[in-house]
Each structure stands twice: as structure tokens, then as C-alpha cells.
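These are the structures in question, set out in turn.
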Structure P
Amino acid sequence: MTHGVSFPADRDNRRSTTRAGRAIVADALRPVDPVGALGAEQETAWRSGYVVHFRRLVEAGVASPDAWLRIADAGLDAVRRTLVVVDDDDTEHPLESLMQAPASRSLDTREVVGEAEPQGRLVVPYRGRDLEGAALRDQLADWMRRGVLEPSAADAVGVVVDHPEWLALDGRTVVALGAGAEMGPVAALLRWGATVAGVDLQREALWGRLERTAKAGAGRLLVPTGPSAPGGSGALGVDLLAEVPAVAEWLTGLEGRLVLGNYLYADGGTHVRVAAAADVLATRLLAERPDTALAFLATPTDAFAVPREAVEHSTRAYRERSGTAKVLGRPLRWASRGRLLHRAYPPMADPGICDSIVPAQGPNYVLAKRIQRWRAAVARRDGHTVSFHVAPSTRTRSVVKNRALAAAFAGAHRFGVEVFDPDTANTLMAALLVHDLNTEPVPHDHPWQDEAHAAVHGGLWRAPYEPRSALGLAAALGYASARS
């Protein structure tokens, strides 16, 4: 039996993620692309055919800033209309009801204080080395030269190198939804002396690890707990799916300007459910504490509009690929009817569309991440501080447990893509968060440019080949390498 934020049940009491996902995408497209909306509605093979419809959301939005924001508004409205809240009696209520619902209980706070001195400089671990100062700048320059990240990302991290006093985020409390996530900033922020409010499930091993991390750091970790029992303490953690009002009330009572960071991940449809719950929480907090900032890490395995400079870099890489690649590429393209190793963009595309969606990840994963993108665009339009960055493909446990993705990651370097280790990626992305919270946002003419700014895509945007046209070969080469 499912409780909390969930998909609606049909007449047979089945909660179809396909029906809901298809409806949300169609409703998001409808205001600006009715033909695309009809195509999504009539897609009969959603689990395999979803990719084209999520790409179309980007293509339709690129037409104008208004189109982009109308899609975001319509998509978020569709999520609110489609998903429901299931109570203890298995009765469904509108998701919107969580905006005003009172908490069913009050959460206490456990505080864990670090025992170390703050790390007073930006240090990024990378392949067995701790990079700082000139060495870190050299690595940023190398990543930029190879197209691993956008120049604006290298510039932003460089500014943080120059301002180590920013690292502790004095006066702010960073709320980490999914505090135990490998890609989250919790460990880095605690090393730097920041205050972190962690929200995650009631899992003893998870909180034991986070408490050890907090004590080894220099900051403060605040953990929601249930009411203390006589002679003991309440259980650490809370289920956001079932207790959005309780989490909202707990966060509202914390000191400091809040930064609500969404680092949640779950398998399958649960990822959409937690994304929707986090979105309601964000909306509720923004209403109660308008100075709250939002933070998101986007997956690079999605469809994005990318700047002309990235297209030009990719075009050069395709033109200057090795003789062996040229010789082998022609018969592979012919044998695959053009599906393998074709160029990433039409020449001079401005912007280009980088479609890096990995079909095996499934439509629920992409929808969950798209909800975050929609909220970031709408919150930014409404004048709120938003830190949004594309993060690199990373060897997290949740990814490498998929053998096909693990093999593709192992072979990705042969196609100009760098896959990061978690400690490198999460430190780098935490530094970008620090930058955004201490500087004025760069103004852009179109919301897609906000998404592309300071992206750390690992090379997917600037590689010579369209990502999916190289994915299978990367997996084959990675699998062969692993066996040998």
C-alpha cells in the first residue's frame, strides 16, 4: 500500500507511472506546441519512445523566453493536477492540499558539531591528488580546453579560489534533501564550516555515516528527529513523501537564510514522487520565507540547448578526429543506417540541442529531473535566488549498479567524455553553489542560457559525436576493457 505523494490509482487500483508521465509531458507542451502535445498523448510505447517528447519540450521552448516559461508553468501545474496524496485510509487527496496541510507531528532537532578546524581554502580531490591554488586553476584550464566544462564554470570556481572566506556560508543554512546522496554537497560544506540541515530517510547506517562526517568536519549538521522517548531519543530522519508539512514547519523554524538543495534520487516512479514532494516543499518555503534560495544539480543525460561556442567546439572535434576514426566511422554509419557515430550538431547551430538522454534510465528519471528544471526557471523568473548547474556523469553507486551504464562510463573517454569520481564532482559542484550564493546572477536573454551557464557536463556538449550515437560503442569498449 502506498502512502504520501503518489500516482493516482485507476479503476483497477493500479498506479500507472506511464499514464501520469505521458499526461504531464503533453500538458506541458500544449500551450506552445499542440502538435507535440498530441504526439505525446498518443505515444503507445512510452517507455521506449519517451525520448523524442522530452527533447521536444526543449525544442519548443527555445523559440522564445515566453515559450520556455509557459512550458515550465504548464508542466508544474500538470504535476500538481496529476499526482495525489494518499492518506492512512488509502484515500486520495489533491497534491495541492499539502500547501496548507498542518503537520501531523512536530520534529525535534539533533545537532552534530564538527571537531576540526574549517578548511580555509578550496581543495578539490582529483585522481589521488588534492588540487588547490595554481594546480586547481591548471586543472580547470585543462578541463576547459578539452571541453569538459563550460568556460563560465571554470571562471566561477576560480572566483571561489580567490574568496575562501565564502566557503563557510556564514548566515545561511543549507538544507540538503537527500543528505546521504553521493552527489550532494554535505561533506564539502561541513569541511568548510557551514551549517547543513540534512533531510533523508530513517536509515541508521546512513545517519551514522553522516554523523561521522559531521564530527570530522568543522560545521554543524542539523537532523530532524521524532519526539524523544523517555530516557532515549527520537529516530533520526524523516520520509519526505509522507511528511511534507512536518518538514516544512521544521525548516521554517531554523535560523539563518535557507538554501533548499534538492539532491534526492530514487529508483523508478518513486523518483517522480519525491521530486513532486520536494517541489511542494519548495513552493511552501518560498511562500513562508521568500528569501529562501533554491539549489539544483541537473543530470547531463538529458536534452539541453547549448551555446554556439559548444557547437563550434564539437564541430572542430569532429573535423579534426583521427584518421582511424574517419576510416572506421564511415562503414559503421553505413551499417547502422546512420545511427552510429554521426556528428553532434548541424554546423553553425545557435543554439544547438544536445540530446544526451540515455533511454535505459527511463522516463521517470527524466521527468523527475525535468520537474526540477521547471521549478528553477519559474523561481528565477519570480525573483528568487537559484543555483542551477549541470553536473558531470559520476561513478555513483546508483549509476554503476547498472552494468550497461558502468560499461559505457568505462569507455566514455574514447569519445571525449570524462566521467568523474564522486568526491571530485561533489566538491566542484559545492564550490559552484558557494559562488552563486555570494555573487549576483549573470543576466541572460533566455532561460536556456541560465541552464547552460557554468555547466560541468563532462564533455557531452562538446564531443564530436551525438552522445547516443557513441553510447553503444563506448559500452562495448568499456566492457572489453573491464574484462581484459
Structure Q
Amino acid sequence: MRDVSAGHLETSIADALQAISHTHPADFVQALKVAHAAETHGPARQALLQLLINSKLSAQARRPVCQDTGVVHVYVRMGMDVRIRPDGAGPTPSLQTLANRAVARAYGFPSNPLRASMVRDPLGSRRNTRDNTPAIVQVELVEGDGLDLTVVAKGGGGDVKARYAMLNPSDSVADWVVSQLPGMGAGWCPPGVLGLGVGGTPEQAMALAKRALFTPIDMPALLQRGADTPEERLRADVYQRVNALGIGAQGLGGDTTVLDVKVATAPSHAALLPVALVPNCAATRFVSFSMPADGPAHFPPADPALWDGIPGTLPAQAGRPVDLDTLTSAEVATWTAGDTLLLSGKLLTGRDAAHKRMADLLDSGQPLPVPLRGRTLYYVGPVDPVAGEAVGPAGPTTATRMDKFLPQLLAQTGLLVTIGKAERGKLAMEAIKRHGAAYLTAVGGAAYLVSRTIQSSRVVAFADLGMEAIYEFEVRDMPVTVAVDAAGRTTHAFFRIKAA
């Protein structure tokens, strides 16, 4: 029988969460570098460069790669001859209790606080738990005395695009997967990895798909040696066909939409073919480790050579300068979908909860707490700052969640520009064209890079909403792409694919 200290296990999980918050897996960085070197489409190449610079800067500063610091998953493979030993008086804590304690510690770490995104009571008040608990814990009991863990911080942008289907046994899994990609949009922040779960029961298929994501990227080696199994053939087929769609980084078009495809299978009923699809985003964050014989696990910093060849800043003249403080409709009308802009001046922030409050005020005939006429509104919920920062990592959230509010805001407030990530829906695009507005995208997964452009930050409305309050940021050379221009043209590839 092997005893493992409860305290050592808790510390290992907490330290793992801190490490993955700011440092990508080495294989992911290498895959991004290869994708950037091969990219032929300008906007996508620019997005890949921003992801790489963000990765380098985040690791150096030990600050989150993305403002969405994830839902914690802890996968435990525990030998039957392992016993968790309490460190003091009282009962032995459960693995769930230890994981929750570790999450609370890691997300409240003073020098690198992480954003709490978990809410209780999903059908009620949806109050934030404030410490990102509870963790999602999955335990597999096996023979022996080993204790192996995979600790993950999984962003919401990937999970919201998860797909499931019950196919007929004669159906093509690859055909179904490829058919899903155009409809998934860019909210999952490609390029990333697709996890496929095939077989089992419906809930098994979903769990298999997610768990498959947390293995090293090895698609180049697979393509070089050739596929030997049905799972490998499915991986290669889906990888090549998805990238051939031309969706590209951030949905802007281009050569690389996925960096790898992972497949996990399980036996299933003869009449069933359950298939699940779960993407991992450009904020890929996980680490696997075995508990050592004594003491907690250690996570040394990555070798700085991993980012060799990646600049520390965006190149000079990386876009067209725009002064937000003097911006007019006439200037917005000169922008064309696909243009890269560098924004300077003051902008406002607001996302789901703030939009609901603004809509309620407008519906009741009351004034908004801050005027929006001629202003730019950024969809973001930032991480809390540490010393020396105006704001913590502040990347964009998915714009489509705000689509239903946009026609009213454009019509009744004079709002001029919005910024988010991914494409917009038909309702929002029609409103943008009708009012001569514009929608810009920042790179999802480049949150620390964006935060470096923010010179000052202050809450101007709805302070009780925390990270969802309305802030005023002053930015300098914030990089964005014109995704929908005043004429209604879009740079997102999904619309071209659907029209083909």
C-alpha cells in the first residue's frame, strides 16, 4: 500500500494550474510556428503571429494566455493500492474536496490571479462562485500503486461549440465531422485541436472526445509514416479535409484551421454509432504528471528557446492607425473587410450582463449610465490586474452572444463600432450595414498581448458585475481586423463556404 499526502496532492494540482495558465505545451507552440511559417493568407498569418507573440509574452510575465482562464478538469488515474493520507486530524478528504481546494488556491494566487468563471444554480441566479470551484473530477481506478493526473483549464469557447450525433453504423464519421465545422463558427478560436469520441454510450462519447484532446500533437509524424489503424485513418482524413475548407485561423480564411485531430473509441451497441466532437482552442492549457514518491510534483519553467524566432512585439506599421477619440462615421466608411487597424484612444467594454442591463434601461425609456454615441464597445471580461498593470489579460469574447442586442444599441444610442471575436450572425450584420457601423475582431487567445496595449482602465458603470462591468480603457495601438465593414462585407470564411 502506498500513502500519498493529501496536502502534496492539493499543492500539485494548484501548482499545475498556475503553470498552465501562462505557458502553452511545447508541442502546441511548435505546431503554431509551423502553421505560421506555412500560412499564405495575410489576415490569418497576422493572427497566428499574434498568438505566438502572446504565448511568448505570457510565459515571460507568468500571466494568463487568455482572459478566460477556464473550467478546471482533473483526470485521475489511481491505483487500487494508493491511499490518500490526511495531513492532520480529521477524516481523509475526497479527491473532489482536494481538487476544489487546489482550484481556490490557484485562482486566488496573489501574483497571478485568475478569472473565476464558474456559476452556481444555472437555472436561477447564476451567481459566480468567486473562486472558480467546483472542479470537474474524473477518476479511473486501476491496478497497482501509481497515481497519475492530467490537470486542464478548459476555456468556454471550445465547449460551447461541442457537437454530438447518433449516426447509423453505416454512416461516415468523417463526413459528419467535416459537415459540422462551417456551422461551428470561429468562437472556438482556431487553430486548435479537434477531439472525437466514437462509440460507447452518448455520455461516454462526449467524455472520450474531451479526454482525447489532452495528448501531444503528432499529426506531422502520422502523415509522414502513414495511418495503420481505423482511428489513425479517421484522424488524417478529417485533418486534411477540415483544413481544405479554408476556414483558417480565427475564421479569417487560410491554410490551417486545425493543428491535429484526436480520436478515442469505445465498444458500443451494434445498432448505434455515437459520435462526439469537442474542440480545444488556441488557449490550450493542460499538463500530465505522476505523483512523486515524496513531496508535491514540480513544474519547471519552459525552455525560453521554445519561442526562438518569435518577436516580443508586433512589427512596426502592422496596421492602419485609428484615433478612437476623433472617429467619425465617414472614417468608418473607408474601412474594408480584412483591413488591419491599430486602435488608440478611449473605448468602452461590455458583455452579456451589461448588455442585458442596457437593453432593460432602453426598453423602460431610461438613459444609459454612459453615452454610447460615436463610441467603440469591446466585448471583454478582463482578468484582475497585478502591480504595474492597467488591467489583466483582456482578450475578446464571442460576439454572437451580443447579436440580439446590437440592432437596438445601434438604432437608439448611436454606437459606432463593436469589437469581439469570431463572426456575427445575420441579424447583427444587417444592423451594421443599415447604420453604417463596423465590427472588428481581436485575436481570441491573445489576451495578454491585448492587455499590453491598454494604458489605463476604470469602471464607469455596473460596478457590481465585476469583470462584466462597463470599463473605459485607454488603448495604444491595439491590433484588430475589420470583420464586417459599413457596407456589410465580411472577412469571415464561413459565409463564403455556406454560399458555395
Structure R
Amino acid sequence: MTALTVSTSPAASLPADCVVIGVAKSPEGLVLAPGAAAVAEAFDGTLTGLLGVLGVTGAEGEAVKLPAPAGIRAGLVLAVGLGDAVEVYDAETLRRAAGVAARTLAGAGTVALALPAGTAEAVEAVAAGGLLGAYTFTAYRTTGHVAAPVRELAILVDRDGRTDAEAAVRRGGVLGQELNRARDLVNTPANDLHPESFAAAVVTAGREYGLPVEVLDEEALGAGGYGGILGVGQGSARPPRLVRIAHTHPEARASLAFVGKGITYDSGGISLKPVGANEIMKRDMAGAAAVFAGVLAAARLGLRVNVTGWLALAENMPSGSALRPGDVLRMYGGRTVEVLNTDAEGRLVLADALVRAGEERPDSIVDVATLTAAMRFGLGNHLFGVMSNDDAFRGRVLAAAARAGEPAWPMPLPAELRGSLDSRVADLANYGERMGGGLVAGLFLREFVPAGTPWAHLDIAGPAFREGEPSGYTPSGGTGCAVRTLVRLAQDTATATR
């Protein structure tokens, strides 16, 4: 695992394999970002000209290595692009720059990050971005060479701000580690990550950090009347689980419930997915992974808010015992649902978990799910949609996402679509109008939220899994989407209720 350290040494004198500086573009040409002065001095004023000759523009994502001249103890200098030159670079720009640097320098020992991190927020962003960029998933590789992650990232700060910087690096480190935990879970294939093993991972982490964990197995789910989770999981040889993990703070004045969809593999069930749609369906538990990591991060950061995570875990498989289109399920709480499409299974497990979470009367509820292809079609692979029964709460969630650096977009819950969920034989159908299907799914979930409780639904179907090449601090595969938003929301809630 990549270590994070803080150093007040000048960039030119720190013993390291590489020193990283920021460069940006301006109307006058390429400029060096704050933090690069000592390195520029060692180049005798030729650095910007040399980078220009190499075609460097300062655009985000650029990364160019140079041999270090005499006067710099590191062997290499890496210039990373920050985009347009500004007086103060925002946290997301710094996260991406640090991520690009860590990814580019995979295999290095010590890397000194001389980026423009003049505030605690900026230092935290560099720390988190560096850890996220250093991420690799090699658990199943036995052949071929994959460069090891950078061994150490040393973040250079002013001597006067060292204490605040060390606290910021710790916060950024916790966030990066937990987000990478979520990535590992999403990337683990379904033959190893199934409801039972996922639940076991939560139990292990709960013991490590002193958090209470409750696991309902198939017998407990049956006794409790969790028809949605049991119905989805009944076709699999791997029985379902409902997991509760909680962080409580003695000074908390508010409570949040996070509910995650944890379909460890989604074949679609009897409503089988078409060829080409199954290969990444191990990702369908990304919502539960985000909730799990979010609760752990809140606990490790000691946030003054009570946060409970609910992981609805099941495997959706076709078999002789599988749920059939036309079956009716009696959900937790007693409502009945006619299943018209077994591939609309995520909302069934979430419905049970939403009702159960609501019984504890949290101040607000957020569910996270790779729920619908419709949301991916509508928003693409980089934004997630946010629906809510409360405009003010939706605004808080969107503000948290923006501050966390996760692109999100407000989505409506149109009343005119609700009628398409009416069933002829049950209280509700699990599938309605196809056009606007992501919104219809949100309307279905809203039916299971306790009256008067602010609730938000995050459909992360697009950005939860990257099938293309890495970019910034985001790797191919599981991205850890929504972890930062959940943690930021918890932080905001704790601050607002002090």
C-alpha cells in the first residue's frame, strides 16, 4: 500500500526518485504553478522553455518526465498539467494532478509532490488523489508484469502549516483507502464475492474498527418477511444476506441511513440479459460497496454524526427455483409487488432495506445503486443521477457531490409516470413505463420510504465502473463512485448540527 507522508524540505533537496511539479496554461504561454520555484531555479530559468519544446501545454492530464539537473536530489522531474492558470487551484484539479502523477510513476520508490497545496483542503485533495491514482488491482494476476504502486508519496508543505497538513493527509488517506476498498470489492469476480463472503468482509472490518455488524442470513430473512431480498436471491445457490453496520458518535445530534444495492452478480434472472450485457455484472454491488466504505470512513474520521449502512446482498440467477415474471412478493413491511421483470431486481432488494432502515427513524436516508441502464443512457458514464422526495435534501446531496468532486445531476420524479407501476393483482408492480425508466425506478423506491423522511436516490449505473482507459485518478474497472459524496454528506451533516 502506498504510504503518505508530509515534508517541509525544499523540493530540490528532498531525496526521492522523482519530484512532481504543476504546470498550467495562460494567454502568455506555459506557466509554473506555486511549489515549482526551487525546481525551476535548478534549471537556471530554462524549464518552461524546455517543456514548451517538448510540446507541453499545461492541459489537465498531461504528464512529462525530464531528467533532473544538478542541484536536484531526485533523479527525475515530472511536470503534470493543471489546466488554466489560476491563483488558487480547486481541490478536484489537485486530486486529478496527484492521481496522474501517481499512476505515471508506478514502480517508483519515493515521489515528492510539489504541487500548489497551500491550504489544508488542498493538501487533503493531493493526498486522496495520490492514493486513488496509485491504485492497482492485481489479486488474480499470475503472469505478466504490472508495476507496483508508488511506495511513498511525500507531500511538500510550508513549515508553518505542517500540523494542519498532517491532519489533512490523514483525512485524505482515510478517504483514499476506503474508496480503494470499494474498488477492490467491485473488481472482485462473483465466484469469490457473493452475499456470504461480502457479509464476512463487513464483519471483519467491523471488528477491526469496533463497529457493530448484524447479518441476517436466509433463515432470518425468511422469519422477518424480507420477500424482496429473498425473492431476488432464490434462484441462486448462494443465499442472500442483509447486513447492517453502524457508526455512532457520543456527541452526534443527527443520523443518516445509507442503503446500498448489493447484487453480487446480475444475470437478469429469468428475464435474462442479452449477450454482451453480462460481462461486467459483477459491478452490480457497487452501491453496497460505496455504503460500506462510506460508513467505515465516517467512523475512522470520527465524524459527529450517527451513520448506519444497510447492504442488501443477493445474486440474481436463473434456475428452476428462480423468481418468475408474474410472481408476487410480499415485501418487508407487508406490501405486495408483482414482478413483471426479474431484471428489475435492484429495486426489490432496496425496498426491503429502505423499510427496515426507516424503522430506526433516521433524520434522512440515501440509497445508492447501479440501478438502471436508462440512467446511463441519459447521463452517460461520468454523472450519476440524484432523485429525492425533498428538494432541499436533494440540494444538500448535490452540494456534497460537488464539493467531493463527483459529477451528479438532479433528476425529477414525475407524478405522471407513477401510474405505470400500478398492478392488476398486487399493491405495486416492479416495472413500469420504459421511457423514463430510471425515473420510474425512483418512483418505485419512494413508495418504501417512511412518510416525512427526507430521502435521496443515487443511480450510479454510469460512473460506477469504467470500461475504458484510466483517466486522472480513476482506473479501469471499479471506480468507488459515491463514496466521497456519502462521506461529504456525513461531514456536512455533522458540521450543521454542532
Assign the value 3.0, calculated as distance in nm of label points 7 Å out along Cα→Cβ at positions 21 and 461, to the correct structure from P, Q, R. Q
For structures P, Q, R, which has the highest computed value of FRET efficiency 1/(1 + (r/R0)^6) of positions 301 and 413 (r between Cβ atoms, R0 = 25 Å, to 0.05)? P
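Values in this text are rule-based calculations from the coordinates and carry no lab data. Keep in mind that what you see is a predicted model, and the values were worked out from it rather than measured. Cβ atoms are built from the backbone, for glycine too; each structure is taken alone.
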